[in-house]
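All of the numbers you see were taken from the coordinates with simple rules; none came from a lab. On a predicted model such as this, the values are computed, not experimentally measured, just so you know. Cβ atoms are built from the backbone, for glycine too; each structure is taken alone.
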Structure P
Amino acid sequence: MDSDVAEYLRQLRMKVTPKRLAIIDILKKESGYLSPEEIWRRMKKRFARIGLPTVYRNLEELANGKVIYRITHPNRQLYYFYCGNSVHHHHFVCVACRAVNDIEYCAIGDLQEEVRRKLSGRVVSHLLQVNGLCRNCLKKNYKGTWR
């Protein structure tokens, strides 16, 4: 496991545990997102006695620390993805093949102004995830159900 990841966990005041490092390692090897159950099945190969609640708890702690990202799927299930890009960005998620790609564009400045002007409010955070079909799935004329 990268010492950078372990150091980042320490900076977040998170314990560097074998299970957390294994979750990050599993997600780093994927180009797309995984469900908690998929991660748990892979974790069971490394840790004979690991429960699904342990995986859920670690996923949430890692996501809250922005070590990994939550993917909110149109089927309303949460998935998780590792993204090593530390610059502010958003994600395009292919609902067919599960690919996740960075989107460098962010319109938060315009949105903040709109909220200030029309609502007399102030934006304190934002999330943007764009769901769709990637180039490869469009070429395949994908018409199946979302995965």
Structure Q
Amino acid sequence: MKEITLHKQWIIKAPIEDVFKIMTDFENFPKHFPKVAQSLRITKREGNYIEIDAIAKSFGRKLSVKMKTHILPGKGFISDNDSPDFGTSGHEELLLSEVDEGTLIDYTYRVSIHKKWLRTVATPLIRWYSMKYWEKAVIDELKKALER
């Protein structure tokens, strides 16, 4: 299998505007989410479209990632990401909607592993570990910052 789809939803007990503000503040991702982002630099900006060079943290490694991201005002973002260091590319969607309890985050990441040898090893690890780690490193930090 070449493509893996990761999907999960969470509720943050905070207004959608507050969640959107942090989740689209890419320049400050390393400050907000240091377990997954070492650095991000916006290399191009045209309205709600941005290109980002990032150093991400994943599986105990630092990996370069190029992101082509469309910010959806008040609703989240969609990004196509490429990590040549790890041999992956992906399509990421972080969509926000209001619910009675606060804000629903609907997160989907479709990742393609380009190296056949890595696919064998990484597929079960990515399926099992990635969303659990992302929840701990991003969602839990977001809850700490916004929920009172």
Among P, Q, which structure scores highest (criterion: distance in nm of label points 7 Å out along Cα→Cβ at positions 48 and 96): P
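If distance in nm of label points 7 Å out along Cα→Cβ at positions 8 and 32 is computed to be 1.8, which of P, Q is the source?
Q
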Looking at structures P, Q, which one was Rg and Dmax of the Cα atoms in Å, for residues 24-79 alone calculated from, given that it came out as 11.0, 33? P
Where does the value 13.0 come from, among P, Q, when mean count of other Cβ atoms within 10 Å over residues 72-79 is the thing being computed? P
Here Rg and Dmax of the Cα atoms in Å has been calculated and equals 15.0, 46, so which of P, Q was it run on? Q
Can you rank P, Q by distance in nm of label points 7 Å out along Cα→Cβ at positions 16 and 40 and just name the one with the largest value? P
Supply the structure label, taken from P, Q, corresponding to relative contact order in percent (Cα under 8 Å, 6 or more apart) with the calculated value 29. Q
One of P, Q was used to compute helix-only ellipticity at 222 nm (-39500 (n - 2.57) for each DSSP H run of 4 or more, over all residues; to 500), and the result was -12000. Which label is that? P
